[in-house]
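Values quoted throughout were computed directly from the atomic coordinates according to the rules given, and no laboratory measurement underlies them. Because the structure is predicted, anything quoted here is derived from the model rather than measured. Cβ atoms are built from the backbone, for glycine too; each structure is taken alone.
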Structure 1
Amino acid sequence: MNSKLIDGKEISSSIKNKLKSEIDEIKNKYSRVPSLVVVLVGKNPASISYVKAKEKACQLVGIECHIERLDEKISENEIISYIESLNENDQIDGMIVQLPLPKNLDEEKIVQTISPLKDVDGLCNENLGLLASGSPRFVPATPLGVQRMISEIDFKTQGSRIVIIGRSKLVGIPLALLLSSKTTLGNATVTICHSRSEDIKKYTLDADIVVVATGFPSTLTKDMVKKNSIIIDVGVNRIEDNTKKNGFRLIGDSDFDDIIEIVSKITPVPGGVGPMTIAMLLENVTKAFYLGMKE
């Protein structure tokens, strides 16, 4: 393994091993284990793949995972009623709606239907508000995974300059809140750049860490990166590759092969942020279990 790579698989494996032991203890003490419901609407191949990965990870650590497959023609009222029924089920600790949803459904409205105490994706307004106020309950898994990776390489964020390219509610915004929070893993000076930002290079060349999360290949190029900086690539993009059995390969949002020459650390795609996202989801489900026991 190249010493410049931040190995998300290795870090997440350690996290999952600890979780497995914790869940064994939960089972012995409470005679049940944390449970997750994943609501999957339609047959989007990427969504199905992501859901299978989550299900496999849950099984590995001992979390009960139920995949609720709904027809893509389901109405908005029907799915909202269904989620409300899951909210009332005391045997369900965590719930996620796999995104994206079919275009006829209002994603925001549906996500906001999830009980904030079961919202292990951390996307409900209440949970985002708690994060912003400095008292987080559930933090979206990808930002949490990025923060953990930075911690694992012993980088001190306090006083550092971090640029995040991308302002989504799933990654960019919550990550900025995390890394600028008044905590030992925060206190950074964070700049968010986005599609309307001018001269992004001016900001990235001054950054100790650049996190890129746009969903577009080559968003971050070698000329935009400061020597010996750290690059966290959240992007996952499929590009055609006839040498692969499935006809494609995965790349991130950065020009990895060029950038790795000059940086001190960089996450690979795949094998970087992706495994960490799943590990953090498992932690959130376990946290939801404890919150449910207090209710």
Structure 2
Amino acid sequence: MKKAFLFSGQGSQYQGMGIELAEKFTPAKEILECGSDIMGFDLKDKLANASAEELAQTRLSQPAIFTASLIALCAARENGLDCDAVAGHSLGEYAAMYASGMLSLEDAYKAIKLRSEAMAKAAENSKGAMAAIIGCTNEEIDSVCESVNGFAAPANYNSPVQTVIAGEQAAIDEAIAKFTEMGKRSVKLAVSAAFHTKMMKSAADEFKAAVKDFTFSAPKCDFYANLYGKKLRDFSDMPSYLAAHICSPVKFTDELNAMQNDGIEAFIELGPNKVLTGLVRKTLKGVIFTNIENAESLEKALAAVKGA
């Protein structure tokens, strides 16, 4: 049975994530020590004690979620569970790159530090907004985004029934009003940025220059890409790919469908809050989906995958 590891992005964080598994599996100590050295703060302390407000800040949110995801990966591998493919949602692609052997632990943390700082700076300068739209077709989303005053665009194609839009605050508010008139549900996200749009261009340019000399190895398993919604085959210019990734939509629905079409039968989410597990449930039929974020979910995941 072919298995995929999935890694979630910003918004999945919560106080205490990763701590139970970190105390259970000794290789997690190296992850926490390496990350803390590079980030310049105690990651274990932040995971255990940071408030929800603090964890929502991009400069902490990204390294914290990345760390919790790597701890879950460590727990899976310590229990003999590995994968044939990896995918991440937005930030989660960095955990996927580490899991596939594309980036060393040290370089992965350096990339996360550079990315979180560049994106936080761009967000502070651009003052954008994001909203999840429920129950619209891609065509309806595009039509509304094109009709508003100012800039709004799709940012995350999350499932057949959920798309996140992003853009200028007034444009997003106008789009929400139009979706409401259409009888569609929308939820404004608790962010003041337009991630995965052209409003992140300054972050993308800064990040590309900063990682141009990083070493990216060929992955040891299949790597599925947000930018294209399918398996990535060309790894010759990862700095350009990752820069484009910052200011382009996440095609996660296409990605999941491509993975199933390529024979993936089990999807295991590693990291906090099983957001992606929910997206798999809404998108795919006839597959196993489970998650690992603490000791209880680890046992359930092992039973689900090994018992299949």
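One of 1, 2 was used to compute helix-only ellipticity at 222 nm (-39500 (n - 2.57) for each DSSP H run of 4 or more, over all residues; to 500), and the result was -15000. Which label is that?
Clearly, the read-out refers to 2.
Ranked on mean count of other Cβ atoms within 10 Å over residues 190-197, which label among 1, 2 comes first with the largest value?
If we compare mean count of other Cβ atoms within 10 Å over residues 190-197 over 1, 2, the biggest value is for 2.
When relative contact order in percent (Cα under 8 Å, 6 or more apart) is computed for each of 1, 2, which one produces 24?
2
Here Cα extents along the principal axes in Å has been calculated and equals 53, 44, 40, so which of 1, 2 was it run on?
Computing Cα extents along the principal axes in Å on every structure in 1, 2 gives 53, 44, 40 only for 2.
Assuming 2.5 is distance in nm of label points 7 Å out along Cα→Cβ at positions 22 and 102 as calculated from a single structure, say which of 1, 2 it is.
2
When mean count of other Cβ atoms within 10 Å over residues 14-21 is calculated for each of the structures 1, 2, which structure yields the highest value?
2
Which structure, out of 1, 2, was mean count of other Cβ atoms within 10 Å over residues 6-13 calculated from, if the result is 19.2?
Corresponding structure: 1.
For the read-out mean count of other Cβ atoms within 10 Å over residues 118-125, a value of 18.6 was computed from one structure; give its label from 1, 2.
The value was obtained from structure 2.
So Rg and Dmax of the Cα atoms in Å, for residues 142-213 alone, computed for just one structure, reads 14.0, 50; which one of 1, 2 is that?
It was calculated from structure 2.
Ranked by distance in nm of label points 7 Å out along Cα→Cβ at positions 30 and 46, which of 1, 2 sits at the highest value?
1
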